[in-house]
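Next up: the structures, one after another.
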Structure 1
Amino acid sequence: MIDHTGYHVSDIEKSKAFYDKALAPLGYTLITEFPEWKVAGYGAGDRSDFWIVGDGAKQTEHVAFAALDKDAVEKFHAAGVAAGGEDNGAPGYRKDYSPGYYAAFVKDPDGHNVEVVFHDPTPSE
């Protein structure tokens, strides 16, 4: 079980603008912010479980958010690309991962690979 995760980013404001839009289809919003430390926390409830820290990205990372359905995966991808992210894999089934693995990938402003996945119990493909 993951309690929380985070990325180090090069520009906190640019990254907040990206994540505000890209994570909205998942119900994620900016919940916690510590401007004096350049830290922002996002969550889909009442607590932050995804953090960004604006101290400079030294390496790229990967995170996968769970979606409730295929529509959320598709909306995430569209929102992420519209927010300035780079397409890193359009929505679709990834049969080589596992049956019913429906995902999309977008690189954030620092090149971090952000994935949203729905584990479809009844895949049509």
Structure 2
Amino acid sequence: MGPSLYGEETMSTLLDKSSISSEDLEKLLQERTEGKADFLLVDVREDMEYKMGHIEGVDLLKPTSTFQSWAEPLLEEAKDKIVIFTCRTDYRSGQVQTAFKRAGHPRVINHAGGIVSYRGKVSRG
């Protein structure tokens, strides 16, 4: 493994933010690939949108339209994890982030700008 993109303190600070840029997300995904960061990346768009193109490294697709069916189980499953929510522009992911914070999950991050601002690797299908 090569040198870290961030020092330990900076990486920690980045994962403590409530919102991160697409550039930050790209770097975090690289860090996670190298075993230097741990988080869950959740896309909250609809299935059709996801199939048209999604960020490589997304762990789960959880459409906002079915939020009521998956929110509580995910809150429990990810209670000790940092969760980053993404969508097309950050509107839906921001709403989900707010709901998770209100439900008591302290470690949720919104991907500001969403996939439309993302310049990293994108997969289709």
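Source structure of the calculated read-out (helix-only ellipticity at 222 nm (-39500 (n - 2.57) for each DSSP H run of 4 or more, over all residues; to 500), -11500) within 1, 2: 2. For distance in nm of label points 7 Å out along Cα→Cβ at positions 36 and 60, find whichever of 1, 2 sits highest and give me its label. Max of distance in nm of label points 7 Å out along Cα→Cβ at positions 36 and 60: 1. Of the structures labelled 1, 2, which one yields 2.1 when distance in nm of label points 7 Å out along Cα→Cβ at positions 20 and 76 is computed from its coordinates? Label of the source structure: 1.
One of 1, 2 was used to compute distance in nm of label points 7 Å out along Cα→Cβ at positions 92 and 116, and the answer was 1.9. Which one was it? Attributed to the structure labelled 1. Looking at structures 1, 2, which one was relative contact order in percent (Cα under 8 Å, 6 or more apart) calculated from, given that it came out as 32? Computing relative contact order in percent (Cα under 8 Å, 6 or more apart) on every structure in 1, 2 gives 32 only for 2.
Bear in mind that the values in this text are calculations on the coordinates, not laboratory data. Keep in mind the model is a prediction, meaning the values are calculated, not measured. Cβ atoms are built from the backbone, for glycine too; each structure is taken alone.
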